[in-house]
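Got some structures for you, see below.
Quick note: the coordinates plus some simple rules give every number you see, no bench work behind them. Keep in mind it's a predicted model, so treat the numbers as computed, not measured. Cβ atoms are built from the backbone, for glycine too; each structure is taken alone.
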Structure P
Amino acid sequence: MNRPLLHGAAPTTGSDSAAPRYFNRELSWLAFNERVLAEACNRDYPLLERLRFLSISGSNLDEFLMIRVAGLVGQIRRGIDVRSIDGKSAAQQMVAIRERVARLDKAQQAILADLRVELAREGVVITEAAALDREARARLRSYFREELSRVLTPQAIDPAHPFPFVANLGIGVLFDLVRKADEASLVEMVLVPHGLPRFVRVPGSDNTFVPIEGVIAHFAGLLFPGFRIVGKGHFRVLRDSDIELQEEAEDLVRYYRNAIQRRRRGRVILLELDAAFDRAAEAVLRDNLELSDALVTRTGGLLGVGGLAAVVDRVERPDLKFEPFVPRYPERVAEYDGDCFAAIRAKDFVVQHPYESFEVVVDFLRQAARDPAVVSIKQTLYRAGNQSPVIAALIEAAEAGKSVTAVVELRARFDEEQNLHWAAQLERANIQVIYGFVDWKTHAKASIVVRREDDGFRTYCHFGTGNYHPVTARIYTDLSFFTADPRMGRDAARLFNFITGYIEPPRTEALAIAPLDLRERLFDLIDGEIDNAAAGKPAAIWAKLNSLTNKDLIDRLYAAGQAGVAIDLVIRGNCCLRPGVPGLSERITVRSIIGRFLEHSRIWAFGNGYAMPGARAKVFLSSADGMSRNLERRVEVLVPLTNRTVHDQVLEQVLLANLLDNQRTWLLRADGSYDRIEPRAGDLPFNVHTYFMNNPSLSGRGTASDDAAVPTLRLRGARR
């Protein structure tokens, strides 16, 4: 039986007069993770996909603790009094966070217990060694003795031995031993070596798994001959994993290489213990891990539920997973025999991943690498993945004699090491590698190809809302926009000159660039809707973002709503704007979509004095979220969509479908709670992900599929 979850951010209260206007960012993020966790209870999904959602919730929570909580702990330790958007000190936030994290952990363990029962009925067993039958236990014992024990290193804990270092995300088992010969006591630690599987498949079984720390604990007698085991317990450690750039850093590459090493040894943020962990043994860990500011939790189930993704990946049971989905290749490019440049030259088009293949982005760069008419390629790289065809295409282009410039962002969190590797590979291929600004991350997703043609040089551009990452492109919903518009080409060149040479453009013709003028451009567009409302014209704003936490942007949206602008927001993650408050935000609605794919695209649309959705609306895609870091401390782009077909696809397909979804949508209430939307009486169920999996796009279709009409989407009822 599925246990209920606690949904939504707790209402913010306090003496600060600003507090009622905003939700706390950290609690809002935890509410988002509770929505992710709720999908593990969703019986619309196959069992292993529900287990995957549970693992995502666990991994999300780990990152939250390693980054966000670590930052708050650092503020408390250094006595920094920086208030959150809702007026809370770091210490006040930590009180609420501790309580919410404990609730979330308890819910995760309860859901795991239910899923274990359901999975076992299907022959997928996640259990402990002691629960195995005698034959299976004997096979596991043989595996431990012959293989696993050879890579384990017991370490004594006494004054003669330094306390072993426990790495970030490290899991270990602590043993209280008594030597049989003389009854002397000894404490030993066994750390799980990096690179071993998180779960051991029981030899001779198809799909029976035991957590590796449980295997070590159960068969520890083979590690400690001559000793009695009088106590044992599992533990896991999370460390501060944020990398804080020092202003005096002169060599970014050297700095980040050193910082990655420091991350692995950061201050402990969380010590997670199993429920039966011995109190005396806990004191040993507390004394040696310097836990004065850390959270210490006792878990009644599995340590580190994020590791369950390994079980999902290793089990070959297609009937317990989503039916495989094969992305469509854009028909428009196929119509031109795969010639990306000819297709773009004929007409702008936009591709929506993962419904349409990321391969078209790779083909765009591969063709540029092999085309003798191509003179130069410039490319931003924020995240590219472990095995990147984008990197391979850039190297191929350089080897073919093209001028290639790659802007590699070293500060892509948890991808710094991978990006250092790619930078070295690119430099070895004689590619000009630029690391961008010291103070700002380069988060814009842009690629430009300059080609020599009969009428002169022509610039082909790709702008994206997601990373140049082939793996995430299969599960993140993102937009790829291709254009040969000369204005876009000139602005893209200005963007790259700004990044590589710090040459601030005096003006742009189409793009807005953060941190130069993107925020101001958004504010002007919002103000335009306020003016429309004042003039008695239709006034509306639609936006789709991952996060909305910037106070100034929220206040501008509040002002617009108060002026009579109807505002519909789809904010997947944390949202500090409080919707539906009389006199403040009753004309603002906030939705969050959680489902098979991760909603990641960033889109803005403004009615421009006409009813939405409409042909005269102003529509933009962007790399930026509604966060201070995106608007003030990152290089981002805001791209206007003026081609009619592209405009209509993004507004009347993508955005409208998100607003119509009644299967995967949660609605944010004024008190901070989230309620799952259900179809109203007379409404048909509408799943935004299913819709796009089954219907081709507008702009990427080409004429060959004109007879395969895309169903028309319409708003239900009158808009406000």
Structure Q
Amino acid sequence: MKKRVIISAFLSLFGIAQLQAQMLPYQNVKLTFEQRVNDLVSRMTLEEKVSQMVDEAPAIPRLGIPEYNWWNECLHGVARAGLATVFPEPIGSAASFDADLISRIGNATSDEARAKYNDFIRQGKHGRYEGLTFWSPNINIFRDPRWGRGMETYGEDPYLTSVMGVNFIKGLQGNDPKYLKLVATAKHYMVHSGPESERHRFNATTDQYDFLDTYLPAFKKSVQEGKAFSIMSAYNSYNGVAASANIFLLSKVLRQELGFNGYVVSDCDAVADIYEGHKEAANKEEASAMAVTAGTDLNCGSTYRALVDAVKSGLISEDRINTSVKRLLMARFKLGMFDPDNMVKYASIPYNIVNSKAHQQLALEAARKSIVLLKNANQMLPLSKGIKNIAIIGPNANDEKMLWGNYNGIPAETVTPLQGIKAKLPDANVVYARGCELAETTGVIDSAKVKQNFDEAISVATKSDVVIMFLGLSPRLEGEEMKVQAKGFSGGDRETIDLPKPQEDLIKAISNLHKPLVLVLLNGSALAINWEAENVPAIIDAWYGGQAAGTAIADVLFGDYNPAGRLPVTFYKSTDDLPDFHDYSMRNRTYRYFNGEPLYPFGYGLSYTTFKYSKIKVPQGLTTGESYTVTTQIQNTGNKAGEEIVQLYVKHLDNGIRKPIVALKGFKRIYFKAGEIKTISFNISPESLSLVDKNNKQTERAGISQIFIGGAQPDHQGHTATNITAGKVIVKGAVYAIK
């Protein structure tokens, strides 16, 4: 018996040794990823390499490479793959001004992504929306409120967008030193924000100042701090060259200057646009060669299949193909796709984490924190829970799909505002009327139905003690390259920023009844609600708040949650205040360069309590290159507990250089008990005082800068009850370059 055991053990060891001897280098988990990738690519034919450079990459059985689809989405939760937790649209999450919240949303999203992937692999599925390479986040600057996809972004400010983007990316990609939880893709690189209907042929132009000061920072931070392993190139051209074939953007800036070492994927069919839309190439072979040479490694689409002929005709070398394929395979190795599950901790995430109770609670927290209180005349809000008759009116009051935004998953349960209020006040008489459609259709109008809806709303409001109206926009009106048959909307963009006329007419008629009136906006971009701001006593903005939006809105309306959100975009008074939509210059755009008077400024938002700022301390006599700390004392001077969004802005007093009017450089979301006093500090790097100089270099200059800390922008104190405190920093020494 003992002899048999010894023989069996010997044969087992012999078998393992034989297996190891037969193992190819790319299969050896003891080698580095780089060694394994290099070996694997060396064994592939040209045709096999090219086959891996499109989003629908086929299997290569002889090398053990499974099929893989690179296309997946997780803008605010795992999208387009069935059940998932649906968080607020990013513009709403940005309104939270809570970096930790964004990180936790990213982590919850990647948990669900891995759980779904693990389940798909068990079922042998490798299709679209079933992989681990996700085309999120969208970190474009929301420069113009007419752009329909602005709701996918973190707003108009480079600093806020950078912080939110980095935290989301880190949450998505995980913290394992060897393996990625999933691949995050920062998009759309570069200088991309409409018009949607022209994106396949449009040429966005800027000078170097705006490029470096506004459009590049979020991508720079996403690469250097977030370590995003993927970048998506945009549809449009930039300064005359298609983004997917732009050597300046993809080679000089992205790889040489920013140090990016991941892979670049084109937006879908953007490589075809190089010759079909931008007319910069004669055919698909030439367009493909141009894109790969510039640095686009992966084609969403089929155009790259022409690369085999492009190599054979001398348009591009096979060595250059090798470079792209190695980058793509490196991503798959880093995701653990070629290693045993027991080596990859993320491979054990169970499916029951999808839309778990913890994630549902996080969705509610995010929805609450996204809500911005815009107006509260005579402290009308919060409403009393003793109200008996409540009229709920408006096309957005009971529309669950609107709450999901775009690029969304499907939650197990969605709470609409109507449902949230009914659940909050089960004994009240809550009556609903749609009142009107979202916008005027350009098709045939059923006048009788329009009048019936309008009359029903008036009747319901007349019998109520309070009217709560749910108006705004919808992802069916604003979004990505859409066919919308409604006045004021074109291709997913908006032609005007006013509240659509049917809604404007309805709220004016309801207001004439002289009932207590609350307006709740649900939207993905700024609205010029001039009449409402003047005539409606209470207004909140709840964005597209995700699966728990109705509960969160009810919590705010009836005082179970004290709102603290802030606007991540400027609310302008009129489209007349804006430059031409096609103009990508930042002159007179966003709070950093807008010279007019906004309706509501960036960073604005009210609370059910008040805060006082005092005793700011800033260093004096800094030398260029030094970091510094700024502190201030804040007191909750009201009788309610609540959170405050503490914002730090820098204003440069040197008139000899082009610069923003004022710029956000720090923020924190802090909880205060009633009457509580806290000292808050900000650690500020030299980069916070830097500007783009006349030589187009990011530099910290000797000079005087004013530092503001408060609950709002310094230039708009009149729009908020929140105090602001200020001090000056004097920087001595020579000009200091910021890398």
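Hey, distance in nm of label points 7 Å out along Cα→Cβ at positions 307 and 483 derived from one of P, Q reads 4.9; which structure?
P
As an exercise: FRET efficiency 1/(1 + (r/R0)^6) of positions 299 and 571 (r between Cβ atoms, R0 = 30 Å, to 0.05), calculated from one structure in P, Q, equals 0.45. Which structure is it? Write down the numbers at each step before the final one.
On the way: P: 0.45; Q: 0.15.
Clearly, the read-out refers to P.
Among candidates P, Q, the computation of distance in nm of label points 7 Å out along Cα→Cβ at positions 475 and 667 that gave 3.0 used structure P.
For which of the structures P, Q does the calculation of Rg and Dmax of the Cα atoms in Å return 27.5, 99? Corresponding structure: Q. Each of P, Q could give Kirkwood radius over Cα pairs in Å, for residues 315-554 alone, but the derived value 19.5 comes from P.
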